[in-house]
Structure 1
Amino acid sequence: MEVQQQYGDQVTFIGVPGLADQESMLEFIERTGVESLEHVPDETSGLWERFGVTRQRTYVLLNDDGTFEVTGYGSLEQDVLDLIAK
């Protein structure tokens, strides 16, 4: 991911597939070429629920202080830039 290459020293990127078991997650990672991301399976969607995620391609920007923003309607790169600027 280009945005990870640019900002990986400032931001940690983690993929969280909801309702996905380990095997499905690994298949997705291989199929989409996102091996550079850390991934955490969320078989019960507990993480998705915790952060109010209701659909795919949603980004949760989690700050060091525990506050977070849920986005995904625009550009991940722009969201990361906005987060870094704060």
Structure 2
Amino acid sequence: MNNKEFITELSRKLGISAAETTQTIESFLSGLTEELQNGKSVTIQGFGSFEVKKKAERISVNPATQERMLVPPKLVLSYRPGNTLKEKFK
């Protein structure tokens, strides 16, 4: 399912226009992104939780040249599904 199909299906289920659905999704994602950028975690009941985690710096080895490189620390987005969502895939 691509973005257009998702918006069409969601707007049909909600009984609102595709433009309103698109605006609602963009607003939701904007709020989610803002909270994650501020270092907060976001939990959506029944769906799961999103969290930004910091990966420590590490040493990596290039397998072709055996050259050792320092990989700098970075922030990564982590998602953990909620129990309700996990139950549906058992």
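None of the figures in this text is laboratory data; all of them are computed from the coordinates on show. Since this is a predicted model, take the numbers as computed values, not measurements. Cβ atoms are built from the backbone, for glycine too; each structure is taken alone.
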Subject >> Given -10000 for helix-only ellipticity at 222 nm (-39500 (n - 2.57) for each DSSP H run of 4 or more, over all residues; to 500), calculated: source structure among 1, 2 >> reply: 1
Original post:
percent of Cα pairs over 20 Å apart computed as 61: which structure among 1, 2?
Top reply: 2
Original post:
With distance in nm of label points 7 Å out along Cα→Cβ at positions 8 and 72 derived from the coordinates and found to be 2.4, which of 1, 2 does the value describe?
Top reply: 1
**OP:** Identify which of structures 1, 2 gives the largest calculated value of relative contact order in percent (Cα under 8 Å, 6 or more apart).
**Re:** 1
